[in-house]
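Asker: Structures incoming, each one as structure tokens.
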Structure 1
Amino acid sequence: MDKQLKDKVLSLAIMAVTALLYFAISSSLLYRDFFIREFGRMSMNISLFLQLLLLVSAVGMFFINAYGYSIFKEARNLLISLALFLYIIAVGIGLILTVNEHIYITDLDRQTAQEMMLLLSISILSTLLIKLFVVRQDLFSKLPLRTLPFLFGGVLLVILLIYRQFYLGSPMGETFVLILLYLLIFANFIGYGYKYLLDGDAISRNLLFVGLIHAVSLTPMMDPVEMYQHTVSLSFRAISLFVLLNTFYRHLFTSYLKEVETMSEQRDIYTQSLQEVVEEKTQDLLEANRILEGEIDSAKRLQQSLLPPAEVVFSGASFVSRNIPCEKLSGDFFDIYTIDKNKVGMYILDVSGHGINAALMNIYSYQYIRSTSPLVKRYLGDKPHRNLSYLYEEFNKMNFPDEMHIVMLIASYDMSLGTLTYSSGGLNTQPLLVRENGEIRLLNSESGFPITKLGDFYVPQYKSVNVQLFKGDRILFYTDGLLDERQGINLTSEDLELILLSTMDQPLSVVDEAIYRQIRPVAGDLVDDVTYFLMQVT
């Protein structure tokens, strides 16, 4: 026989010895005489104290199991709580009966009280039997705690209705109830004894012990109970309930610790899994970011490849330019290109926003203007406003977002005549013209209308303006990022004029360097793109 089985058999033997001890003490005349002699006058108080102790123990076990149900939602806690609820009522009836025998407080007589307590005992034993054989762990697992008072009240109402309908006044009532009671006691003994031998459950063992003590101390329904025997019965019942209360408390504490440990393990598993997922997603994001960065770099190279060289020289004009994006891709763009042997075309534009969308819009503008170069060579070279009108029409045919728009200035320079023809499409800066004699003027014209998605509501009328240029004249074309106060560049239009005047006798590259010197300290922290190009008549 293994150790566990020996321990189980020893526990059952201790229960049997305790039952025999109860019989020995309750039937001993020596102890009876001693009790009457020493405690006879106090027997009433002792009985009340023991019944109160039973009541307190039962209430404590009820709340422990109700609390356990609120945490674990196990049907075991629910049914034991129901059985304890009925037991508390039975103990309360017994307490009222004891007090009523000495101080009249109610019309409840002994016979009625014992009948009700026997019916409650049958209900308690039935509930415990249901718990043992019928209930599965997940039954009632979704029953909210707030519904328990209605459940317990309903069970009590059913018991009272059964008592009133089938028990009162029935000559077979006492015999039937006693037979049913003993059958339920026997069934619970067999069931909980087998369960304890099978799995060694401490709650099953102590429920068996409480049932055994209550069974051996059970008196026939109508027999009067002698005070000494009643006191011994209450003492043994109180001891058994205290043992069960301790078991319930230890089980709740242990179950709670196991629940916390399980939750901690699950949290660790979840944390580890989450960490692995985060690491995996992080690697995916890093890889996606690397790919995106590579694509953006490629787009940047493509965009930069579309820009003209930093220095462009024609037979009658030379240019120096610079583009400084605030992000990798610029929303500013410009181009300087040949129309024919005597004419040079140029434009500068600023697309709303920055980044990829703005860069794609730049490429669209570049491709459109370049694709119309045959028309430009034929008749649009002298009419930049026609370019803007066509661009406005084509822009509105495209499925661009409504908030996207372009502001730009487009111009052509006839080197044989020295005539600059330009038209503004909403560019919010005015190019600076510096004559060789030091005179400064703005290429001031009607600002024109931006290239927007308003073709269904408005068709703008663009105009071209002519200005006569002479050898040595210089023009600075630029976008609004150059003078934006948010940039921290600390340049004003007056500063630009001063730079242009102070470098009149020096190459365009010197002018460019003088302007860029103001930009260089904040070039990495720009909030808007900066683009400009200088033109000199040669």
Structure 2
Amino acid sequence: MGFSLATWQDSAKEIESLGVELPSYEVAEVKRAGRRQPVWIHVGGGNLYRAFHAQIAQALANKGLLDRGVVVAETFSPYTVDTVYAPFNCDILQVEMGGDGSLTERLLAATSDALFANPQRPAEFERMKRYFASAELQLVTFTITEKGYGLTDARGTLLPQVAQEIEAGSDAAASSMGIVCALLLERYRAGAAPLALVSTDNFSQNGKRFRDAILVVAEGWRERGHVAQGFIDYVSDEGQVSFPWSMIDRITPNPSPETAAVLKSQGWDDLDLIDSGRGPRFAGFANTEPAHYLVIEDSFPNGRPALEEGGVIMCDRATAERADTMKVTACLNPLHTCLAVYGCLLGYTRIWQEMEDPDLVALIRHLGYDENLPMVEDPGVIDPVAFLAELLEHRLPNKSLPDAPQRIAADTSQKMPIRFGHTLNAYRAAGRETAGLTYIPLVIAGWLRYLIAVDDAGAAFTPSPDPLLDELQGQLAGIAWGERDAARIHAAVGPILSNGAIFDCDLYDLGLGETVERMLMEELAGPGAVAATIKRYL
């Protein structure tokens, strides 16, 4: 007879005998206190929270430094609340997957509750309003992906639901930013206690972008008479409402069949995969890698838990920005995007498989060391060269980590300005030549080739979700596999490569547009052309 995550405390001794690390605090008491009134709310309860933030909370609770559990909130869909949190009493089995094949398991129980904080569920939304109204709340962290902060389309026009909620006021809040702004309004009306809103999403200057988005909504409401100037003053004052900048890094794939099978063999009865029907998979467990980094600007106007005791690097804004820039624009994320698009084109389904392809390894090494690293400013708290070496030698080749290029390829259009545009602009700002770059344009050509949705053998495939996918594929509809007409390629890709909203620069102004066009034509030549093109430029 097996045991269950939902009732793990009934089998605690048996589970502990397997080597699973259990909580050392009084779980029921911590959960109860968090449900009464949390000091920490987390918005976006996906796999990254479940594999990382929940571990930080548990470490603090184990040390007696967090006596109230975290409350998780979703704003877009109740799916994870209903199917991933509620059935397991908000507990999580974290599985760290070592490169040697070992598994380190922790039962994380410091999450008190999970709510769908959206007007579609009035009772849960009212409870979240009550939490926000309390001066005891100190911080709200976020993992809602980069697009969760987006208010406009590629042309800079407000998205329809955002325009509607700005016009109608806080009662009509529907977007993530609108809902957060409505909750801030509740806090303002209850006495305007200070609060830190901490984006731990994976893009540069995340705190700035978060603050800007909130102010767009708040100013829109003020202009239409829905809120007073006092609310704008409150949200604008980072001594009252802060938006700390951060850098986060932990590879957290969707729960895998391989991990589920191992857990089942151990005796776990209720950790099968849950198919969301929308791409990502969930489970009662979260699998991840041992390496992890979280750097946060120490700006918490209402106080905070001792996050550094959970492994968080606390620092000033400039250091947080340098750490994030190092990782997001140079030493990890651009390499990930390269492996994502080329992995899909070359038929790989695991990142570690790509790390056994010497040409792909050479490509990302050149990309990281030769073209990205020269534009990196050492943050001081993490050594960029050591970070890049750890990634290439230990993290990406980890065969136990079931990460897929198809997962990483999602939303690539939203990542291009940060992962590549930032470095290209840094070259220009430093007065350095960009026209001679090879590997950055080769990745961009690979992305365009990926959007054509035909792999290197000529078989059609379905690209990963992306908010601009239909628009971009429509623009590329005039070219196809085997295209040899340079003018037709230029007509198709020119509007993309010159689009500042996509790249944060015009690639033709940098002398790279024609290079990308040429590389794309080479990759379209026929079967095996993608692999041959990569090899040619090495």
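Asker: With mean count of other Cβ atoms within 10 Å over residues 194-201 as the yardstick, tell me which of 1, 2 scores highest.
Answerer: Going through 1, 2 one by one, mean count of other Cβ atoms within 10 Å over residues 194-201 is largest in 2.
Asker: Then there is this: For which of 1, 2 does Cα extents along the principal axes in Å, calculated from the coordinates, equal 143, 51, 43?
Answerer: 1
Asker: While we're here: Consider the structures 1, 2: one of them gives 2.1 for distance in nm of label points 7 Å out along Cα→Cβ at positions 98 and 218 as calculated from the coordinates. Say which.
Answerer: The value was obtained from structure 1.
Asker: Identify the structure, out of 1, 2, from whose coordinates FRET efficiency 1/(1 + (r/R0)^6) of positions 2 and 226 (r between Cβ atoms, R0 = 41 Å, to 0.05) was calculated to give 0.35.
Answerer: 1
Asker: For structures 1, 2, which has the highest computed value of FRET efficiency 1/(1 + (r/R0)^6) of positions 106 and 298 (r between Cβ atoms, R0 = 30 Å, to 0.05)?
Answerer: If we compare FRET efficiency 1/(1 + (r/R0)^6) of positions 106 and 298 (r between Cβ atoms, R0 = 30 Å, to 0.05) over 1, 2, the biggest value is for 2.
Asker: Which structure, out of 1, 2, was helix-only ellipticity at 222 nm (-39500 (n - 2.57) for each DSSP H run of 4 or more, over all residues; to 500) calculated from, if the result is -20000?
Answerer: Comparing all candidates, it corresponds to 1.
No value in this document is a laboratory result; all are computed from the given coordinates. Just so you know, these numbers come straight off a predicted model, no measurement behind them. Cβ atoms are built from the backbone, for glycine too; each structure is taken alone.
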